[in-house]
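Take a look at the structures listed below.
Bear in mind these aren't lab numbers, they're just calculated from the coordinates by the rules spelled out. None of these values were measured; they are calculated from a predicted model. Cβ atoms are built from the backbone, for glycine too; each structure is taken alone.
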Structure 1
Amino acid sequence: MVVIGGITRLTDSGLSISNYKLITGTIPPLNETEWQEAFELYQQFPEYQKLHYHFTLEDFKGIYFWEWLHRLIGRLIGLVFIIPFIYFLATKQLTQKTVKKCLVLLVLGGFQGFLGWYMVKSGLVDMPDVSHFRLAAHLTTAFLTFAATLWVALDLLYPNKKQINIKFRNLIIVSYLILIVQIVYGAFVAGLKAGLLHNHWPLMNENKFIHETVYILEPFYLNLIENPSGVQFVHRMIAYLVLASILVIWLKAKNMSLTPSQNTGISALIIFVLFQFLLGVLTIIYAVPLWLGIAHQIGAFLLLTAMTFTLHRFSK
């Protein structure tokens with residue numbers, strides 16, 4: 001889902017299906033008449049009228065495929081969750097505590113589906129782009145829904161309580177929160193196409209750490225959330241914070257007595273943060289080619305996975 005979602009975003013395929021039908025939308029157009037009807041519906045909205053007015057039916061089929069596949073996998077994820085959940089519930093194989101956790105996951109999954117359509121709707125009104133705020137909500141909720149699902153799984157895999165270092169756990173929590181903010185800003189960068197600007201590193205161009213376009217809007221705070229240059233700058237700076245916070249965790253952990261699973265979590269953190277930092281630099285330098293953009297999104301997903309696992313192993 002993460003890979004297909006990245007492809008859908010980077011190929012500008014997300015607005016190709018201009019309606020939402022939960023059941024019948026599972027089946028794509030099956031003949032030329034149905035394809036023509038879908039294409040004519042697409043032609044009624046801003047993306048075709050302002051950007052893709054040169055599209056042929058074959059061009060349309062290309063972007064339609066990725067959005068259809070993205071929605072199909074979303075439906076499949078729902079089925080993969082809810083059918084076994086009903087079975088285990090009916091056969092009384094779940095504790096009351098686990099049932100409550102699963103209901104939270106069910107709500108999160110449903111909310112994520114709503115946010116996907118809410119995001120698409122923002123690109124069907126005046127401008128042929130979705131709101132970067134709604135994109136951030138959609139992406140971040142997807143990541144957090146996964147993290148919550150992983151947490152429930154880890155509760156089942158590691159049921160025994162353990163002694164923890166509260167200060168060290170709090171350090172991991174702070175690092176986790178910084179990572180979530182970075183994921184939000186990654187979505188802002190994607191939504192504003194800010195990765196196509198300032199394609200140098202470590203400077204924003206060949207000789208400036210802060211490009212003059214970073215602070216052109218008034219009031220100033222708008223540069224942090226709506227100015228593509230400002231958003232890219234913030235994303236760069238938070239990347240250093242994420243890297244630094246995980247390095248601190250790794251260094252402090254070296255002087256602690258760790259369980260095998262805790263040691264695995266710390267090792268995964270340092271590997272994935274270095275990997276993700278490198279991917280971020282390359283993505284900027286090469287102006288977000290499709291494969292690098294997808295790899296960078298997967299890197300964020302893997303880093304969140306490692307962070308969730310590590311926090312769980314240092315929590316009661």
Structure 2
Amino acid sequence: MYLSEYLSKNCEDTSLNKVIINLSIAANKISKVIRNLNNDINIKGVSKTKNFDGDIQKPLDILSDEMLMELMRNAPVSGYASEEQEGFVDLKNDHDLIVIADPLDGSSNIDVNVSIGTIFSIMSQNNLPLEHAFLQKGSKQKAAGFFVYGPQITLFLTFGKGTIAFGLDENKSEFILINDKIKIPKSTSEFAINASYSRFWDKATSNYIKDCQEGKDGPKGKDFGMRWVGSLVADASRIFNRGGIFLYPSDKRLKNKQGRLRLTYEANPLAMLIKEAGGKATNGIKDILDVEVEDIHQRSPLIFGSSEEVEEFIYYSKNL
């Protein structure tokens with residue numbers, strides 16, 4: 001079943017359907033540019049520009065943002081915000097939906113051919129001024145998802161009725177359903193964390209990872225494997241397929257004291273997808289979807305995955 005057919009049968013909100021379809025069209029275009037070795041975009045070149053948050057922008061970051069915004073202009077969307085821009089774009093119409101996106105998550109991995117993606121969140125404006133609408137909590141999301149540009153082009157999607165996965169049928173340039181009932185295993189023996197930053201971790205993170213590494217002889221009583229791609233969408237894809245726990249905690253570095261990942265562009269949409277697949281997502285203390293949004297570029301710790309292991313990490317955070 002193709003994405004358009006699935007949405008027409010399972011989502012009564014025609015405006016939401018149109019936005020998701022346009023996002024899939026943009027993703028198809030982005031994936032073709034990424035995979036075209038003869039394009040004019042200097043994928044491997046060093047960009048001298050930075051986004052509002054100080055991260056280096058590659059040409060593909062900017063192009064992906066432009067492609068998404070163009071498709072959102074032709075959808076029932078009143079406002080668009082992305083991590084590549086300082087604020088939001090008022091599309092100056094009377095539509096109700098707003099879209100928040102990370103146009104090309106993991107773009108630093110392009111040079112080494114690691115899977116990257118596009119993350120998105122869709123909310124109702126809820127009769128709020130646009131500047132306030134973009135600061136709604138993650139629990140207000142109507143839909144969320146991410147595209148993965150890898151060996152297969154995939155879409156993980158939720159509109160509050162479970163998490164589903166689609167794969168791109170490249171012959172027809174349409175996404176076809178591959179799993180309509182994604183369920184993350186409750187328990188796991190895999191963790192994903194950038195261990196090179198261990199000297200900066202707080203006590204709770206250090207103790208949790210130490211206990212995982214002690215395996216059967218330690219307090220957790222089982223052996224763990226470590227998996228870390230360094231691309232959020234790639235690590236998330238693995239967890240949706242076989243479980244695990246992903247950890248990007250806050251740490252002692254000045255830039256990371258409030259966490260590293262962006263709450264609105266990355267953590268909130270991932271958290272909605274994870275919740276709808278039976279997993280959990282937290283900042284270490286609080287459910288990500290309940291965290292107040294004070295700034296559209298707000299950073300947050302993010303720990304998500306198999307529910308039992310995330311609960312275990314929360315216990316470490318609250319008691320150590």
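For the structures shown (1, 2), Rg/Rh (Cα atoms, Kirkwood Rh) is largest in 1. The greatest value of FRET efficiency 1/(1 + (r/R0)^6) of positions 138 and 282 (r between Cβ atoms, R0 = 30 Å, to 0.05) among structures 1, 2 is that of 2. Calculated for structures 1, 2, distance in nm of label points 7 Å out along Cα→Cβ at positions 74 and 106 is largest in 2. Structures 1, 2 were shown, and relative contact order in percent (Cα under 8 Å, 6 or more apart) at 16 was computed from 2.
In this comparison of 1, 2, the computed figure -9000 for helix-only ellipticity at 222 nm (-39500 (n - 2.57) for each DSSP H run of 4 or more, over all residues; to 500) is attributed to 2. Each of structures 1, 2 was scored by distance in nm of label points 7 Å out along Cα→Cβ at positions 114 and 234; the highest score is held by 1.
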